[in-house]
Every structure is written in C-alpha cells, then in structure tokens.
Structure P
Amino acid sequence: MRHDVLINNIGQLLLPKNTETPLKGEAMKQLETMENAAVAISGGKVSWLGSHEESRQKEADRVIDAEGKLVSPGLVDPHTHLVFGGSREEEMALKQAGVAYLDILKQGGGILSTVQATRDASEEELFEKGKFHLERIASHGVTTMEAKSGYGLDKKTELKQLKVVKKLNETSKLDITATFLGPHAIPEDYKGREDAFLDEMIGLLDEIKKKNLAQYTDIFCETGVFTTEQSLRFMEASKEKGFGVKIHADEIDPLGGTELAVDMDAVSADHLVAASDAGISKLADSSTVAVLLPGTTFYLGKDTYARARKMIDSGAAVSLATDFNPGSCVTENLQLIMSIAALKLKMTPEEIWNAATVNAAHAIGMEKQAGTIEIGKPADIVVWDAPNYKYIPYHYGVNHTRTVMKNGEVVWERADSHVF
C-alpha cells in the first residue's frame with residue numbers, strides 16, 4: 001500500500017488513550033508513548049503506526065522527517081471567544097492603576113465596550129478578524145476548537161457572531177464547534193429585568209437550531225450575572241431544543257454552578273475557580289469535563305487558581321483551554337496555558353497533555369474526530385521542535401510547533417531561518 005504521507009524518524013510519539021468517556025483521576029496520569037516511531041497517512045486519516053525501522057519498507061508520496069523530535073495529536077482548545085469586535089488594550093493601564101472594573105464600565109470600557117464594537121462591526125469585518133486570530137491559534141498547534149458568541153447580547157448580533165463562526169468553520173482547515181452564549185452578561189437596558197433578557201435569549205434557540213448555527217449553549221452563572229435558578233431554566237430550555245449544554249460556573253463565588261452542571265449532564269463546566277468541595281466531589285462522579293482556564297486567572301492578576309489537583313485526585317475529568325477573549329485572557333497560545341497549568345495548577349506533564357488533547361475533545365463532543373492518533377482517525381498531527389512531551393510546558397512563552405497537520409494536510413509550517 002502506498003501512503004499519501006509518511007512521518008518518520010519520530011523521537012517520541014505521543015499516544016493519549018482514547019475512551020468512550022473522558023479520562024478521569026488516575027487515568028489522567030497515564031500517557032503512552034512510542035519511541036523511534038513513524039506514522040503514515042492516507043486519505044486524510046492515519047493509515048499505519050509503527051517503528052522507524054518498519055517505515056523503511058513503506059512507500060509514500062511525501063515523507064516528513066521528524067528529525068528525532070516529538071510528535072503528538074493536534075491540540076484541542078475547548079473554550080474560546082473567537083469572534084468579537086475591537087480590542088481593549090487601554091484598560092490594562094487602568095487596571096494597573098487600581099481602577100475598579102465597575103468604574104471601567106462607567107467609562108465605556110469592559111465587556112460592554114466589546115459588545116458595542118461587535119454590534120458596530122459588519123459580518124465581513126468580524127470574519128476577517130476571526131480569521132486572523134484563527135490562523136494564530138492554528139500556528140500554536142491547535143487543530144480543533146470551540147468558539148462562543150456572547151458579545152452581542154441582542155438577537156441581531158448574537159446571530160451575526162454565530163454566522164461568522166459557521167463561516168470560519170466552513171472555510172478554514174480547522175474544526176470549530178459553535179456555542180451560543182447569549183446570556184453572557186446583562187445589557188444596560190435590561191438591568192433589573194434579567195428574566196426578560198433571558199426570555200429573549202431563549203427565544204433565539206429555535207432559529208439557531210433551525211439554521212444549525214450552534215451545537216451547544218452556555219450561560220454565565222455568577223454573582224451579578226445569572227443565578228443558578230436562571231441558569232437551570234436556560235439549560236432546560238436548551239436541552240429541550242436539542243442542544244448540548246455548557247456553563248460558566250463558580251468562577252468567583254461558589255454558587256453551585258458545578259453541581260448544576262452535573263445535574264444537567266452538561267458536557268462541560270468551565271472556570272470552576274471557586275468550586276466547592278461538594279461540587280468537586282459531584283463532578284468526580286460524573287462525565288462532565290472540568291474546563292480550566294488558568295490563563296484568565298493569570299491575566300487578571302488573581303492569586304487563587306482552580307483546584308486542579310483536588311479535582312484530579314478526587315477522580316474528575318479535567319481539560320485546559322485558553323479562554324481567548326479581549327478582556328480577561330488575550331492569548332491564542334494554548335502552549336502557554338499548558339505551562340501555567342504546570343506552574344500554577346500543579347498538574348503533571350502527563351495530566352496536561354491528556355487535558356489538552358483527549359479530554360478537551362470530549363469537552364466539545366469531538367472525541368471521535370480529535371484528541372488522539374489512531375488508525376482510521378483523522379490525521380490531526382503536530383510535529384514539535386522539542387525532544388519530548390515534558391519539554392513543552394517546561395520551556396514557556398514561545399511557540400514550539402514545527403509542522404501542524406489537519407486531516408493529513410499541512411496547515412502551518414515554520415519556515416527555517418538562520419539568524420547566525
């Protein structure tokens with residue numbers, strides 16, 4: 001059999017375990033590798049796995065020499081806010097000067113400034129901006145991801161954001177799952193009428209489902225935003241319409257959003273910085289994935305991070321994501337998040353890689369298409385300029401990717417340059 005592509009001379013091949021449910025607890029600490037390996041690709045899928053020596057007998061139209069480096073599945077980013085208008089760099093100096101977020105809001109900043117910029121931007125402008133960020137995300141080794149709406153807070157703009165996400169998914173090489181996050185904040189004209197706004201967002205579900213604009217819904221369950229009761233109402237309405245459900249839960253206060261996620265069989269519960277012991281225990285007895293966003297805690301200058309160690313040691317499934325957005329985590333670099341997870345969440349390299357591949361795929365319902373390297377599965381593969389998997393979180397703040405492949409096709413490749 002002649003293959004389309006052969007990646008040989010792989011120093012270390014990373015093989016996260018594929019299971020029907022996310023890896024939990026002790027299973028997250030196990031990570032299989034193959035030394036001196038090779039991978040063949042045909043028709044966009046993995047067609048053979050074996051040793052470098054065995055690969056000498058294989059024929060392929062293109063051969064990629066990994067030069068003894070690390071090869072892994074494409075990374076999966078299960079929580080981003082990819083499509084938005086404008087930027088908020090002016091706010092950094094205000095925050096550093098100690099200006100409170102509510103005062104920034106009064107000055108026209110904060111999330112409401114992004115909402116206004118997103119409302120003002122055309123669909124084409126949002127598409128071009130989203131494409132720019134998407135290419136940067138791919139360059140850091142991500143081949144599958146999620147993108148949320150939530151910067152419209154009205155019918156017209158929420159639908160506009162979701163249309164842009166759908167167009168990006170259809171025109172880019174990456175796989176993008178879409179999430180409707182209409183209840184992301186309370187618009188100024190709905191202050192004191194939160195239930196009326198929630199009714200308006202629920203009223204969008206039929207159109208979103210009919211036009212296939214999102215696979216999941218999400219709601220921000222937090223003090224000053226939506227209560228657990230309101231979140232339950234939105235999640236129940238979403239499930240009735242056939243959506244999978246997610247929730248921004250217990251980011252600041254332990255309101256019980258983690259417990260609600262489990263009760264509603266949510267595919268993921270995200271943030272969880274303030275998740276209670278009871279919530280973590282309940283999470284461990286479920287298949288709901290904890291999507292942790294340590295880059296957000298880092299960027300906001302907070303001291304308290306999500307308790308990843310307790311979650312994993314209790315038996316929960318944990319994944320990692322960038323939370324890429326213009327206000328609280330302005331990075332497309334999932335590799336950086338992996339480093340922060342090591343330094344601040346005290347996760348081991350094995351846990352980090354499982355969290356950024358197979359468990360992240362489960363967190364967006366893409367486990368059959370992404371997160372592992374297996375014969376017959378789409379060839380989403382990264383060749384790294386690193387000797388082994390422990391090196392990536394260790395050497396932080398730079399881009400280690402050499403070649404990024406999606407469905408067996410190179411979508412990003414670092415051009416060799418010689419400075420000296």
Structure Q
Amino acid sequence: MIFTDMKKISAFFTALITGAALTGCTFGASIDTLMAPPKLSVEQEQIYSALKNSIGSSISLKYPKSGKYLSAFIIEDIDGDGVNEALVFYERNNHAADENPLRIKLLEKEGDHWSSGYDTAAAGSEIEKVMISKLGSNNRINIIIGTSMINRSEKNVSIYNCVDGVLEEPTFSDSYAFIDVKDLDMDGEMEFLRLTSASGGEPAAAEAYKLDEDGIYHRAFQPLSGSFTEFDNISYGKVGSVKTGLYIDAVSGTGSIQTDVVYMDDGMLHKVFATPEESEATIRPAGCTCFDVDGDGSPEIPLQSVAPGYEVYEEGEQLRLTDWMQVNDDFQLERHYTSYYSVTDGYIFLFPEKWEGKVSVKRDIVNDEIVFCTYGDEGMGRELLHIFCAEDQPSRDDRISGGYMLMHTKGESSYLAYIPPDSDAEDDGLSITAGEAAVGFRFRD
C-alpha cells in the first residue's frame with residue numbers, strides 16, 4: 001500500500017480553516033435548445049450576410065455541442081495559405097423531403113468582403129464536435145467534424161481537407177462513440193483517436209490514426225475488455241511515470257461502470273489490463289469515474305468496499321469507502337488513498353494515513369451528516385469529523401455559528417466540516433487538526 005505524502009501540500013491548506021473556501025464528469029445537452037444563439041461579432045455578421053445573400057435567409061445556424069469550437073462560425077486558416085477561411089454550419093428550413101438539411105459552407109475573404117464558396121451536406125442532423133489539426137508527419141490541415149442523428153445516439157465522423165477553396169470528399173468517414181486529437185505517444189505528432197461501441201458481434205475498440213508524408217492513414221487498433229455500448233467518461237493522464245494513457249470508463253451493466261486504460265507505444269495501442277477479468281475487477285457504481293484526486297497528472301481509479309462495521313447490513317443500508325488506485329510503472333494498480341466519496345454531493349474526504357484500518361463512517365440521519373468515527377473490536381468509537389452539505393444560506397450560517405468550518409461552496413450549496421473536541425480520557429492518536437481536514441477535502445466540479 002502506497003500513500004502519497006500529504007505533508008507536501010498541507011502547508012498550502014493549513015491556513016484555509018474557518019471561513020476559508022476551497023475552490024474545488026457526460027455529454028452536454030443541446031446548446032440549440034438550452035439557450036438563445038449568442039450575439040454575432042462584426043466579422044461573423046459579415047459572414048452571415050454573405051451566407052444569406054448566397055442561399056437565402058430561410059436558414060438556422062447549427063452549433064457544435066462540445067470541444068474547442070462551439071460557434072456556428074469557424075474562422076481559421078484551414079488550407080495553410082496564410083489567409084483565414086470561414087466554415088459555417090447551418091440548416092435549411094425549406095429543404096426538400098429527401099434532402100439532408102444540415103450543411104457546411106466554406107467562405108473566403110477577398111479584401112474586406114467575404115464571398116460564398118463551396119457548400120456540402122453533412123452527415124446527420126447535429127454538429128457534435130469540430131477539430132482542426134495536422135495528423136502524424138503530414139503537413140495537411142484536417143477538418144474533423146463529428147455529427148449525429150437527432151437522437152444523438154448514432155454518430156459519424158468525417159475528415160475533410162480544403163484545397164483551392166473546396167472541401168474535398170472526406171478522406172475518412174465512419175461511425176464513432178468518442179473522438180479526439182491527442183499526441184498519445186508523446187512523439188510531437190498528433191493522432192486521431194476513435195472509440196467504437198460493440199456492434200454486430202464486434203467488440204468495442206480503441207483506434208489511433210496517423211498520416212504519413214504521402215497522406216496515407218496508419219491505424220493502430222486495440223479491442224477493449226468488454227462488449228461496451230456506452231462510455232460514461234473519458235480522461236487522459238499518466239500511466240506509470242512515463243506513458244500517457246486514455247482512461248475509459250465504460251458502462252458495464254445497469255448502474256455500473258468499469259475502466260480500461262489504453263496507451264500508445266511504438267506505433268501500437270496497448271492495454272494496461274491484459275485480460276477482461278482484470279478490467280472487470282474495477283466494476284463499481286455508475287458516476288464513480290476516474291479522477292486525478294491529488295493533481296499529480298495520474299488519474300486514479302476509484303474502487304469501493306464495504307465500510308468497517310457494515311458487513312452484516314443489507315446492501316442498500318451499507319456505507320462504503322473508496323480506495324483510489326493508481327497505475328504504477330509495472331502496470332499494476334496500487335492504492336494511494338482511502339476515502340469517503342459522496343458521488344451524490346460530489347465531495348471526497350481522503351483519510352490521513354493514521355486512519356487506515358482504524359476509522360469508519362456512519363450517517364447521522366437527524367443532522368443529515370456523515371460522521372467519521374474510530375473503529376475497533378467494540379465497533380464504532382468516538383467521533384473524529386463531521387461533514388455537512390448545506391443547501392441554503394440559513395443552514396450554512398447556523399452551522400458556522402456552531403463551530404463548523406466552511407470547506408467549499410458551489411452555487412447555493414456549502415460544504416462544511418466540524419471537528420469535535422478531543423476527549424481527555426482517550427489518546428489514540430487519531431484526532432485531526434483543521435489543517436488536516438482541509439488537506440483531505442476534495443470536490444469534483
């Protein structure tokens with residue numbers, strides 16, 4: 001068992017005691033339906049006017065749902081000629097019944113004016129994500145556009161190139177569950193990453209594509225450890241001390257997820273877990289996704305176990321502790337921390353090393369708190385720490401007036417901690433200071 005030395009960061013947090021606020025994972029809802037379109041800039045207004053002059057005013061702009069580019073207008077040098085072009089995503093309101101209304105328009109700037117140019121249909125009905133990047137050793141600038149059908153369950157990605165003012169036919173087009181551009185093998189060149197769901201007897205898989213100097217795609221392929229059809233969370237981070245990996249939290253059953261970790265080396269994709277059974281050992285409740293709990297660049301995999309004293313309780317009445325497991329240089333999981341993790345409230349409390357095997361938790365129903373207590377042969381002992389989540393200002397102020405410390409705020413919610421006074425009759429070495437409480441508290445925004 002390995003614990004990161006929390007003393008290295010305790011000095012920063014010790015001062016954050018009473019009255020201090022500590023500043024603290026799914027796919028977004030449709031921007032089109034949740035908010036009014038943003039106000040256009042002067043340049044965007046000029047582009048929009050050129051667009052309407054070309055095709056008419058009966059159109060609706062379409063906004064990407066995620067990624068770096070969240071505007072219906074992308075103004076960038078996409079053909080490498082040193083001059084910006086404009087890509088506009090829109091939908092025709094008066095389209096024919098057999099016509100796909102989702103369109104991509106390319107406009108070029110001539111002097112102070114924008115002129116409408118190439119126009120093409122996009123697959124699907126929504127723009128999911130747009131990326132513009134070189135890939136591999138090729139200097140070609142790639143326009144990577146992910147689209148989806150109206151229910152957003154079926155997604156397709158197409159990779160375009162702009163040549164002489166024209167978006168050429170896609171050099172790549174296929175379905176996907178997740179896409180990104182990342183230098184996964186840290187060689188200074190970008191890869192196009194694609195995750196696919198299990199379908200038609202084929203397993204879920206991870207793929208990485210590079211372009212060579214001749215514009216040929218080179219594919220690295222790695223089947224994943226289960227017949228995953230959904231992915232709950234994707235994150236990047238160190239695998240061991242030298243590799244960069246893709247941490248994939250996949251839905252493995254009703255209310256459950258499990259993790260696969262993939263990294264790239266020598267042009268190939270590899271899995272940390274050599275067998276499906278090793279990945280299955282990470283199965284845990286949905287929402288309990290990988291998280292870099294100590295900010296060291298290596299995401300931890302949270303694994304849950306029944307808290308001491310709850311072994312004889314029915315499953316629905318059990319409280320659980322969470323061990324945060326990190327991949328070491330031998331590609332094995334090591335426990336770095338034990339904690340209580342409230343997925344619902346979004347906070348984590350990391351146990352001090354001296355609590356290991358000696359502390360459990362209980363729920364104070366009357367006061368709506370989680371209480372950390374000593375635990376031994378006689379069961380629950382004295383109380384060491386209370387954590388309370390206040391949903392409004394009055395309850396927050398009431399607790400602070402009673403000696404609680406403010407640990408974090410988010411909107412109207414406040415997270416507070418209380419350390420009961422030491423008992424003179426006991427000297428078990430398990431009491432903690434306000435500084436230790438601050439060091440142990442984490443929040444997932």
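Taken together, the values in this text are just the output of simple stated rules run on the coordinates, not laboratory data. Everything quoted here is computed from the prediction, not taken from an experiment. Cβ atoms are built from the backbone, for glycine too; each structure is taken alone.
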message: When mean count of other Cβ atoms within 10 Å over residues 147-154 is compared over structures P, Q, which one is greatest?
response: P
field: FRET efficiency 1/(1 + (r/R0)^6) of positions 67 and 187 (r between Cβ atoms, R0 = 30 Å, to 0.05) - structure with the largest value, from P, Q
entry: Q
- request: Using the calculated result 21.1, 71 for Rg and Dmax of the Cα atoms in Å, pick out the matching structure from P, Q.
  value: P
message: Given -3000 as the derived value for helix-only ellipticity at 222 nm (-39500 (n - 2.57) for each DSSP H run of 4 or more, over all residues; to 500), which of the supplied structures P, Q does it correspond to?
response: Q
message: Taking distance in nm of label points 7 Å out along Cα→Cβ at positions 91 and 251 as the criterion, which structure among P, Q has the greatest value?
response: Q
